[in-house]
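What follows are several structures.
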Structure I
């Protein structure tokens, strides 16, 4: 069953986030805790959303996402931050079901697209995404400003005019 996450799912979601980070070879990068995730998911005006895949009362997959916006089309879209299915539940269609639900939300809401990033070495995920008709954005390169560099740019020595 695919359904929106509820507050009782937060611990399971944080566990899946840790599992995903382990799979992506970056376990020490996860800083989120259940309270942080709960505040983002269940605030009066949430900034992030989650759907879970549940089998026999156990959370086996998740899609965590938020809205983005295209100034060119004038429409919102969905940015899929994390899609993860436990290894023992893969190849059963759960990943496709989670993405299908996000596609339904996008279409029902008049959103123009779903975007996400994939690690270049993650061949199983790349193959899966190709199988549902998604394609890479070869002309775009992702950039990130974080940590010390973010702090340095935000420092008063860089006044905004």
Structure II
């Protein structure tokens, strides 16, 4: 099993954001969504990645794209992460890893079973909720610029 492929329907989800509000993929129909999965709030790689998306946020908005970060951290942890770095986008909390598993970004154990950690991965979902592009094992610092290029 690899990541979900381009041309497949993006799995629906409903998760709480950093303010505790429930958000669903369906809420973003008609807009491009950059859905990125990252291991942990406040770690160096994840901070670099989030801050890069934050810096380029105006350009994403110009292109009509929404940025959503997902990790298994709590809502409270996401709120601290957002406030500490002034992040202008949505962070969703998936402690049960249901959405993380649905998007197949879980590291597998030696026996092939899904483990507890996730692979830093990014999906571009189009206006109709279809996966347009999938990037696994992305580089934290380059991911935002890479995704902006894909939108060109």
Structure III
């Protein structure tokens, strides 16, 4: 019985926010600003920067969370490209882009939710930094800070 309870608790901790778990597509919302995760100028190009933008219901601002082990690939609905840490960088301030999905050597394209509750941090598998936003609304990776609301995200299912 204790083992069953432990498995249930760990499953809840490691899972994506509940409303995203069964959703086909989601909007990933920046808690501090209320803006959504988007691709600069709604570009379909590999290497385009990930940014914050107003929610206009564009498919370029919607994402699919595709489970890979304990991690997720975050796939843009419009382009099919995945959220990626530029050039597999491990330093704070590195840009976040969209890129073609890779099946190998892709730790910089795999993300895990950190924390509990509906508002969490997103961390790439490739390092210990988390998704954050610079002063110009572009996504970067930074050292995790429990007091930084700029590092908190939540998901909302896209209603079709």
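Values quoted throughout were computed directly from the atomic coordinates according to the rules given, and no laboratory measurement underlies them. In this text the structure is predicted, and so the values were computed from the model without any measurement.
Quick look at the values:
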quantity	calculated
Computed 9.6 for mean projected area of the Cα convex hull in nm² - originating structure among I, II, III	III
Among I, II, III, structure where relative contact order in percent (Cα under 8 Å, 6 or more apart) as derived comes to 16	I
